[in-house]
Every structure is written in structure tokens, then in C-alpha cells.
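Below: a set of structures, written as C-alpha cells.
What follows draws every value from the coordinates through simple rules; no lab data is involved. Every value quoted in this text rests on a predicted model; they were computed, and no experiment measured them. Cβ atoms are built from the backbone, for glycine too; each structure is taken alone.
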Structure P
Amino acid sequence: MKNTIDALALKKAFIAGANNLDNKKDYINELNVFPVPDGDTGTNMTMTIMSAKREVESCKETMSDIAKAMSTGSLRGARGNSGVILSQLLRGFSKKIGDKTEIGVIEIADAFQKAVETAYKAVMKPKEGTILTVARGIATKARECAGTDITLEEFCETIIKHGDEVLASTPELLPVLKEAGVVDSGGQGLMEVLKGAVDCILGRVVIADTKPSGAGVSGVDNPKYSEDLSADIKFGYCTEFIINLEKPYGIKEEDDLKQFLESIGDSIVCVSDDEIVKIHVHTNHPGQAFEKGLTLGYLSNMKVDNMRLEHHEKVIKQAEREEAARQEAARQAEKEKQQPKKQYGFIAVSMGDGLKEFFTELGVDCVIEGGQTMNPSTEDMLNAIEKVHAENIFIFPNNKNVVLAANQAAGLCEDKNIIVLATANAPQGISAMIAFDSTMTLEDNKNNMLEAVSNVKSGQVTYAVRDTSIDGKAIHEGDIMGIGDKGLVSVGNDISDVTFDLIKDAVDEDSELISIYYGADVKKEDAEAFAARVEESFPDCDVQNYYGGQPIYYYIVSVE
């Protein structure tokens, strides 16, 4: 095999790597330390790389275009911390190969090194035992190999072997991984990408030739467009007529007629009385249906409609309506842009109709649906920023796994000042919003909001999806878990008891307010009964009970 990779080979290798990650995403999700039902590392990394894959599949087959597509696609599609880190690895890698026509061992090693440098810079407090550790180990081994006389095939095999060894060592670097009996899920995801790419480079996996799709021209003159419109219509002509009988027509003749119609079409209706037979058939050969009818008598009420044309016209009209709506939205957006920007705007990430309403009532301009069960992408953040017509925009990620995507969006925004407050959950975001004062300066508001966030002790209650051990506590599938700011607080079989233990752990002599947000799977009367129990147990605290409507998490609680 060649000792270099050209643009087409890189394109296929990247697609193969993305496909392999997609195939393994469920397994990667199961590696999350906390056995919660929203394990999302595999999902986040897959959605990130699939965004890049779509860009790569449609771009020109030059190294510069492929590199740009890998970087831009993953950057905008990045979800969750693991997805953002993966996008930064791809971004750094792309920077080193964009001006090449072919890449060999030395160029790949340089690109790996740049990838690691870029990713580490994106994380404020890099933690060892994660995807970063695996990436750095691979880059180091690649640099060692680049200084030797090694073939591309030997290089690929060496890199994969060493990457697996580094991945296997992650539990020794992160005690929580060791206790849970898993390797780092993000590192596993990275290895799946590399293994898929290497399998393609070495010929173990074949990716069909891909050609740039191009924009195309919508409408009847675009053959691809016309073909797609009619692909689901097997028989194109709706054919109806009446046979005025002149020949004998009994059971035998009726069966013969129906069999013939079935041989040329479908959606057949064939009904008769003593003098006529009414026919309805979808076929590609109306004339053959008429000819068969003429063997029994003369025809009347003949009607043929081209269903492909009708479908085509409907689709065109729908496209025209959608384009008109798009243009109207663009006009409205442009009109809003002409208006002076307000000084402050707010974006919050939240899941659950109750919590969404809560943020809206507090003055949040745009609530991005997501959080625990679905981390929004960098592009989701950018779209929300575009909608908020303000000079300064505060973003409340309300999830530790969303902060990096929010920061990445802030770095890509050029015309607005974006302030990301690293809120870890909805109660922190709510407290930050309540602390905002429009009469104060930006800096004072930021400081006050951060102080409000720091005073919130929070937790959430859900169920375990597998057996494991965390912080010395044995967990079995189906157990109820109370998870606080610093980790697992309580485990049990009763939702109310576990939630009560979570609150009890957070309350101290300075606590004044307990907020309870019950989820979509909790009945209102059960939530009210639980709130009454908390009020009775903590008479010195103001207890507030709200409908949050969040999925998966029975309760989200906060103590201030």
C-alpha cells in the first residue's frame, strides 16, 4: 500500500471513522460513570462527528476543502463536553493538513500534536484520565514513530495499539472510573473514530466513492429533484372508466379482469351490476386497462390523472409556501435588526415545560430545549444568539456538559458580547436570573449573579440503569439515586425518601429557602404531599413547590 494518504483517501477514512463511532454509540453511552438513563457521551460525540460527516460528504475532494469541512462541521455540531473536545481535536488536526496534497506519517504526527494542543486550550481545567489523556498519548506515540523508518501501515497499527493501552489506563488516573469498572467513555469514542478510519486506510472497510452533491436547482428542471418526488409512486396514472357490458360477465370473467388489472397496477376497485362494470386502477399503462375493458363492451366516463405530476405540483406549491414563510421571517429578522439593540438579553437551556415557563416569566428571551437528556449543539447556541436582539447576552447552560458548547458559541459570535455563566442546573440559572438588576452595570450584574449561583446547593433524583458502585455505595439497576453537587448522596427504593435525604444533606443552619421542582413522571398530589413533609421537617425554611415537567428526573431540588 502507499505510504501517503491523498484527499479522497482521507475523505473515506473520515467517513469510516464517523460510521464506526455511530455504530458503537450505545456501548459508549453505557460507559458513563453515573448509571443515569441519560448517558450521552456516545450520543454527543456521534452527533458532533455526523455534523462534520455531512459537510465532508458534500465538499470537493481537495485536502483544503475536506479539512475545512471536518473543522467547521464538527465545530458547529459540537454537543456536550466530549463533543466539543472532539471538535477541537478535529479543528487542530485540520489546521495542519489543509495546505497539503498528500499526508504521510510525519504530517499525521504533526497534525495529531496540533489537535491535542488545540483541545487542551479549549478546556479551562483539563482532567487526566479522559479523552484528552488518550489523545495526548496517541500524539506522543505518533511523534516517536515519525522519527523512525516506519510504513504507514505499521504506523496505523502502532497508534491503535498504543491508544488502546492509554485508554485501558484511564481508570488508574480517575478513581471514579476504577470504582465504576469502566474506561473513559470519551476516550473510547475517540478510539472508535480512529479504528474506523484506520480500517478504511488499510482496506478492511470499503467506503463507496463519494461525489460532491452540489446545491442543485430546485424545480422541474432538476432531474434528481423530479426523481425524488416520484420515487414513492410505483404506478403513475390514476385510471377510471366504466365498461358498458356487451359480452357475458360472470364470476370467471370477473376473476380474469381482476387478475389482469393486478398484473398492471394496484389500488384496484372493480364493481359491477347487470349492465356495467366500474373500474379504478393505478397503473403505468392506462391504454392496456382500456384495451382489456373493450373486450367486454364499450367504454364511458374515462378519466386518467397523472399522479406524479399532481404530487410534483403539490411539492412545488409546498416549497413555494415554505420559501414565502422563510422570506417573511427574514424580513422580520431584518426589521428587528434595524431596531436599536436592547442592552441585555438572556438565553437559558432547560428541559420541561414547567421550567421553560419559569425562565420565560423571569425574562429569559430564548429557552433552548435541552440539558440532561439532550445537550444542545454549538449551532443551537448560535441560532439562539442570532434571535436575541441585544448588545450583551447572558447564557445559562444549566448543565456542566453544556458549558463548553456555550463557550464555543460565544467565541464564534462577533457582533454581540456573550457572557456564559457556568450554571450547572436549572435552579442555579433561576437564582442567577432573579439576581439580575437592569439598573446595575454589566460587571456588577455578572458578579451578583455568580454570587447567587454560588449560594445554591442543588440535587436531582433519577433511577439507575445498571449495577455499579459510586463513592462506596452499591447501586443496582432500578435503584433511585439522589445526586448532589459533589456526587452521589443517597440510594434507595423510594423516590420521596431518597429526595428527602438529598435535601437533608444540603440544609444547614444558614439555609432559608428550599425549592422543589417535580418532573413529568411525578403526580401533583405526590409532589404536594412530599413538599408538606419537607415543610414539617424544616420549619425554619421557606419551602416552595413547582411543576418543572422535566423528563427522567423525578425531582430537581435546591437549597439556598
Structure Q
Amino acid sequence: MTRTTKTRKSLAARGTALGLAALLTWTVQGLAGEPADAGPSDTGLKGAIDRILTDPRLDGAAAGVVVADAATGATLYQRDGGDRLMPASTTKIPTSAAAMAVLGPDHRFTTEVLATGRSHRGTLHGDLYLRGTGDPTTLAADYDRLAARVAAAGVRRVTGRLVADDTRFDTHRLGRSWAADDESSYYSAQISPLTLAPDTDYDSGTLIVEAAAAATAGRRPAVTLTPRTDYVRVDNRATTVAAGRPDTLAITRAHGTNTLVITGEIPVGASPTKEWITVDEPTGYATAVFADALAAHGVRVDGPVRLGLPTPAAARSLAAHRSMPLRELLLPFMKLSNNMHAEALTKAMGYEVSGSGSWEAGLAAIDAYLGKEGVDTGRLRQVDGSGLSRMNLFPAAQLTRLLLAVQDAPWFADWYASLPVACAQDRAVGGTLRGRMCGTPAALNARAKTGTLTGASALAGYVTDAAGRRLVYSVVLNNHLASSVKSVEDAVVVTLASSDTAAGTIRAARADDAGARRQADPATTGLECAWRKPHALC
């Protein structure tokens, strides 16, 4: 087992990602006899949810909550649904839906190797181009296969340069108002159309750094990188100390550099520390890994590496790698709340619609799609695809409107399958909801996109009530001081799952902190699983 400390410094200091403080103990109580104060259509649901929202953790906070009948669109509950609140990662709902509509469920990204000049007896008298179109799922093994195909094509020497063509997207690498102190955190990686992910979580623009204690005190811990690359430099200042001493080892990337700094102490016999760290300039990172693969397959490049030049129109293709189709990419994207996928898709939409791979063009494409679906875009603000920016503002009512509208889309089944499922223990199914609402009628029933930033928490999706009626809900909570209000969100959803909303038989769930479960690693207690690596069962 390895232990991750990735968020202890960057997140604990800033409090960017909030914690799932506990799993919940649920108390069910009948509220069918609550007074009807919401008009003749009130079924008692208003009293139930209103009571949940009196949780003291929401004192002084803002709550936008809307519940609707999925079939008719009728609003069953509304609390400040028009208020513009930070949606955090529920922003991925409009981004992912727009991507399915604009790019299509069969869309694939292509990473290609092309050549200019003539070839003679194994020598390419020209340049070799590595061209990316935005694939956030490319692995080191994929670059190795590309290099193998170049060698199989008979190329043994390139007299010219290795050129990285990342011109599909603009050169803005970080989103609007992303926090500077998240620079090395895996969920805030730089965006490039030519990038690399270290494993099948597909956190593009990152590499895995692992530091293991030496066998004896006084020696430096051993540091390994995945993938192995000289693109980054390791500054190992850490020390192995005697068993039983505190473990203070930390891994960060120095600001504006590709220097990985290892500091602190790790005791003999301790589990290794493992971190997912971003790189500075992912285009260079991907190209460096590809260059190493070329060398390993016996292809020598005489000239220098150049970044950011377009591929000439006359270049011929030597090898290509195609990503999984978007319908499959949605699974790691939405289940694990992958920010980099959201931003790559946003820029890809911009290029598809207007020929500009920029945030501005991509957000305009999303805005146009939302308008077609009946969302009032004049009531919201979206400045990135992932929800990492605190400038995003989205009313719960507009989220609900979109959730209702997408049900008629031809790709809805694939999109719906990408939403995390409450208490589904398989990480590829439950995602960021796999430890929530267990032991309740919402377990394996509710599907939703989670969202978490400091002082902002959200949950929006679908659930079937006790009588088989499908409901749509959006819960957006802001400006709370508590470390987590996830149990409040869950109480709303469990109430819906426990009740016959049409008959007015309402069974309300109440979150009880007395049933709190401690996290396995005290160092990460208070951090939601969506923001921890490796993603914990929480």
C-alpha cells in the first residue's frame, strides 16, 4: 500500500477542496402531516426539505435547491432556485452535455506523427512532426507505439528536427482565476492539445512521483517517476529517519519550473509517499517522452526539439493514435471529476464550431448549446469547463432545466451512464459518490455530479422515488464555514428516494453526525474523495 500526501500542503493550506466529513446515519420520520404552505400542489415535500436546510452548518450560508418531475418537468420543490451560486464541479454537467451534442459521442482525438522531406535508405531528410488535437488520455505506452510504428516504417535517422505541433489550441495553459497555489496539484494541470497522462485515471499534464524510505536512517529516500523522464529535475532534500519518528515528507513542484522538490523526513519502514504532480508545459513533456521512445526503438533525431510550430500541409503521415470515443471518455471524465478532460473538451468544441481552440470559443459553443436546450444563459456565468474557477455562477433552476432537457437527446443513455452512482463500490461506477448514501433507498439509485470548492458544495442529478417516479434535483450550497455539507445534500436526495412524492407520503432523512466514520488516513480527513489521489472510498 502507498500513502498519498498530495493534498496535505497545497489543499490544506488553501482549503481549496473541502472534505467529506463523514458518512451518514439516517433517521427517517414521517412528514405527511406537515402544514401545506406552498399552495395546493404541496405534498409535504416542502416541509421536509425546508427542515433539512435548517441544518446549523448552513447558518449564514446560501442554498439553491430545485426538485422536478423528470417526465413532466413540473417543479415539486424550489428554494432560491434563481440565485446565482458557485456550482464547483457540477459545471461539468453543461460541459459534458455540450460536448456530446457539439462533438458527438463518436468523437475521437488523434495524435499523429508526420514527416517532411524525402526518405532514403532509412534516413529521413527532413523534419518529424508530433501533432496533437487535444487527447487528454494519451499514455506513455501510446507514444511508445507511435515510435515503434515510425521505426517499422523504416525510419532509422532523422536529419532534421523533432517538432511538436500543439497549434490546435491556443497558448493559454491555465483557466481564468485558477488559484496560483494549486499550480502543482494534479487537478489544476496545464491544458495543451499535446499532453500525457501517467496512468488510466488519465490526469493529463501530470506525472507520478513516489518517494520511498531508505533501509537505514540518515540516507535520502529513493525517488521514482512514472513515466520515467528527464523532462523534470528532482531536488531531493528529504531524509530517512528512525522508525517511529513523524512522517513529514512532502513533494511539490517549484513555481514556474519543472523542479520537483522533496522535503521533510520519512521513517524507516514507512509506506512510500506518492504524489500526482503537474508539469510546466505539457507539450514539452509529451514530446520528451516521445523522443525517448524513438531512441529506444532505434530512431535517431539529429536536430533539436522545437515546440509550437504547425505541421506543413504537405507532410505525410507515418503513424497515428486515436483516443477512445467520447462516449467512453465520459466515464473517467465524469466519474472521477477530471478537470483536464473538461477543459480539453471545451477547447475542442471551440475548434469544432469556430476553428479556434480557445476557452472563449469553447465557452461560446457551450453557451449556444445551452440556449438551444432552453437554459437561460443570461442568468449564469461560465468561465471554464470544469468548475475549478470561483467565477462560475449557475442557478440551481438552470441546472435542473438542463437535466430535464437532455433526457430527449439521442446520446442521453451514454451520458446518464457517466454520472456517479450512490454507494456503487466499483470505482468505475460509483466514482465520487461511491461512499455516499449507503444503506438508504438512494443507494444504487441516485445518479449525480458532485461539486466541491472551499465554501461551495453541489449535487445535481436523478433519483427514483419510492413509487417509481423519476425526479431531477439540483442542490447548490455556498458560503458555509463547515468543512463539509455533503450530508445535507444527501439528506435531500435520500428523502426523495424514500418518499412517494405523488401520493404525498414523505419520509424525510436527517443527517446525523453521530454516525461519522473516520477516514483511513488521518492526513486526508476533511478532504472530499474527488480531490484526493488515489481516490479513497468515501
Structure R
Amino acid sequence: MYTRLCSGSVYGVEGRLIAVEADIASGLPQVNVVGLPDPAVRESVERVRAAVKNCGFAFPLERITINLAPADLRKEGTAFDLAIASAILAASGQLKPDPFQDTLVLGELALNGEIRSIPGVLAMVEQAKLTGMKRVLLPQGNAVEASFIDNMELYAVSHLRQLADCNQSDSGWDSLRYCPGSDPLLAEGSDSSFPHGDYGDVLGQHHAKRALLIAAAGNHNVLLSGPPGTGKTMLARRLPGIMPLLDEEEALQVTKIYSSAGKLPYGVASLMKERPFRTPHHTISPAGLIGGGSIPRPGEVTLAHRGVLFLDEFPEFSRAALEVLRQPLEDREVTIARSRAVFRFPAHFVLAASMNPCMCGYLGHDTPDQRCQCSSSQIARYRAKISGPLLDRIDMHIEVPRPGSIAGLKPGLNSAEMRTIVKAAHQRQRARHHDNGGSPIADLAGASLRRAVSLTSEAELLLRTAFDSLGVSLRAHDRILKLARTIADIEQVDPVEAHHIAEAIGYRSLDRQLHTING
């Protein structure tokens, strides 16, 4: 007898529907799983066999063939367990096949029949909705996550035995129907909540805080440079707190990424609202940073999507790992090609990095007790780890010096006040860039950038003079334009004036240093 069900898998961060076909024929008792299954899928036969027997069903002692279609697409993971078990039971006449029609079936089986949660449910349910399906049978532990996709009938089960009860009951699956609570999926959140700390706790460093305010307002990449202990890491960690909460579309996208990666917080009751903040260690591999694997998994740049990727001790990362950042910083996505498919991962993040001026950390910041011990060749090797093309893609190079005295230090703006300023700047950008989907200024290029940035004659002259005198690249020229536009948005003025251009140039300190060295 033949039965066909629908299950799913995750490829990259997108769901893909997989047909699970079961055929039971006369012959020696054996089970064959075909359709490019990986070891976890092939092992599902033993999990299914034990679960079926331990739940009071009879496992057919005949020749069973399980096909996972499309057959040329590699399958991995444990999400097919429940579908395979249901297909075998339906094909052997132990379950009614009709309830499984036009239903997405997901779940991992334990040997005693318990149904365990799986990663990537959000992406698979979203794909099922796009293809016109209306029903999902899934683990109880994934029901809340699946409810983030509206207009889908959810049937949550915790044990395989529940399917037998439904098979014998007149009410059928109605007893399994999951009804989400009345709480909104995307709460407004609290502007007073800053999980990574408040800028109001930071004494001094007003120049760096001003720079980070601009970075948050325009999604600009930033590099903090200074001696040890000046607060570079502390300043960067607070950056997501002054960025607006994710809107509904962004929250769904970010939550889907974390679900696909198996990193969604346990017991999550709503879509993720806070901006992601990722801090990988400097020993991370290029694949760990941008994603990889036989079926590629998202890397840190994708997990930081719509948030902040913080690379502490920037030059300590391997050259290979840093160079793979060039494409996502420019294209806002990662493309990974494999022999059978090309995978694209979203990677729209703000890069925040920190570094010391040299290996010992005290170059240009000598004190009577601490002096730089690095030779010129050591300093050159240390800085050469960051290539020119990568540095060119970082909008702001900020010096974080050691304060002269702690006595007169004041905190300045707190995170709530900074977030209010950032929100106002974002609103101006959305209104002005309506034709470009309300994109932040950092995403604009070419003609759209020229339309967004209107310069006074004095500002245009200053920018042209700086371009000629500093010898910056055309990319750096455009990034100065974007920075100046963001500064003007913070001040709620238009057009861009000369002092906006001057401040933007001031945030390109490494351009000036390199020009001095090369000159």
C-alpha cells in the first residue's frame, strides 16, 4: 500500500517542503530510505521502529520503501521522524490517511514515542503557508513558535500515542488544535530596557558616544581604537540599546534565522524584538563567521542580521576571516555556492570593531609607567592584518583616548535619550527614502545617494578639497557623504552643510594617518 505525506527541511534560513512517500510491499522485512538522506535521516528508521512498537502499534514485517522527494536534494536532520512514522502507519492501515492530506508533518521521535522539538519550524511553516497549505502537525514545544505565522491551523502533539487516540475518536484532531494566547506576537517593548548596559553609566568619552549615536542613526560601521582600559568594549556593547526595536517584518526575519540555526531561546513567547548582538571570539574560522557546511548553516554575520556584529581585538582575527567580511559589508548578504545549490543568507548588520593602536596597546598614549615597546616593523605587521579594502568599508574610525583625569568626568546622554534621537533620524530617513523602501542612508548608492544628499556650496567645496588632499577612495568619499547626511538628520536639518562634512571627515582618522604616512 502507498501513502504520501508532506514534511519539511531547512536550507540556509529558508524552509523547503519535502514529500515523504511510503510503500509497503510483500518481501523480506526491511526498510529502505531513499532520496539522498544523511545519517541522521537513515537512523530515523530505528527511532521510528522503537517508537511505533512502544506506543502499541505494529511495525509492518514487510518490505518498506521510504522516498524523500525531490530525490536529488540532500536531506538532513530529524524533522522527518514523525512524518515517516505516520506514513508507515497510514500505509499499513493503522491510521486514517485522510487527516494527513494537505498537512505539514514535523517532529523528532524518541524511542518511547515522545515527540521532541526541532529547529527551523518557523521557516518551514512559513514556506507551507506560501505554498497554500493550511494545517501543521508539529511538536508541542514548537507550537508557540509556529503561531508567529498567522492563518495556519496548528495541531500540537507531545506523544505518538495521541495519533492513535485521534484515530479512534469521533472528534479526530480537534482535541490537538493549538490556540495561541491573546498576547500580541510583537510587543512594543520598553525603551527603558537596555540588556547590554546604559550609556548613562559611561563617564566621559563624549566624542566616542557621539560617534556611536551617529552609527546607530545611519547604520554605519565603526572601528574604535585606543589603549587598553579606555572603555572600547563597554561602549560597543551598549550600541544595540540605542537602536530602535525591530519592527514586525524585521522581527519575523530575525526570529526565523535563529530558529533555523537552532538558537531560538527556549520557551520564547513572542518574536525577537531586541537587536541581535554577536561577539565571536577572534579564533573563529571564516566558515564560522559567514556560514558553511555541506548544507550551509548561517554564520555570525547572519546571526547579527539587523543588529550588531562586534569584533573585539580586530587585528587578532585571522586575515582569511576578516577578508570574507568584504562581500557582506557591501552586498548585505552572503552567497555560498555548492555543487547542487547556491545558498543566500541575509547579513544586514552594523559592524563594530575595536583595536589597540599597536601590539602592546600604548602607541601614542605613553605614560610615565607605561610606554610603547613595539618596533616599527611590529606595528606595521599588526596594522597590516586589516587590509585597505576592508578598512575602506568601515565608515567611522574613532579614537578612544585615556581620560586625563577622572575627577571632572560626566556621563552625558543616557541610552534612552540617545535612542530618542536615533528614532527621529530614522523617521526622517524613511520619509526621504520612501522610493527605496525607507532604507537607511548607509544602504544607498549611486543616483539614490546623490538624491538623498543635497550639499550647500561650502559643503561641496570642503568635500572636494578633502578628497584631493587626503587621497581617499571613491568609496570613502561616498561614506563621508553618508555620514554627513546622518549628522544632518540627527540635527533635523536639510541640506548638508560644511560643518557636517567637517565632522564626517573627522571620523575618518585612519585615512588621515595613512595619508600622513604615505605622504
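For distance in nm of label points 7 Å out along Cα→Cβ at positions 72 and 288, which of P, Q, R scores largest? It would help to have the intermediate numbers written out before the result.
Details: P: 4.9; Q: 6.1; R: 3.6.
Largest calculated value belongs to Q.
When you work out Kirkwood radius over Cα pairs in Å, for residues 96-343 alone for each of the structures P, Q, R, which one comes out largest?
Details: P: 25.7; Q: 19.3; R: 20.8.
Answer by largest value of Kirkwood radius over Cα pairs in Å, for residues 96-343 alone: P.
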Where does the value -10500 come from, among P, Q, R, when helix-only ellipticity at 222 nm (-39500 (n - 2.57) for each DSSP H run of 4 or more, over all residues; to 500) is the thing being computed? R
Note: log10 I(q)/I(0) by the Debye sum over Cα atoms at q = 0.06, 0.12 Å⁻¹ at -0.46, -1.15, derived from one of structures P, Q, R, originates from structure P
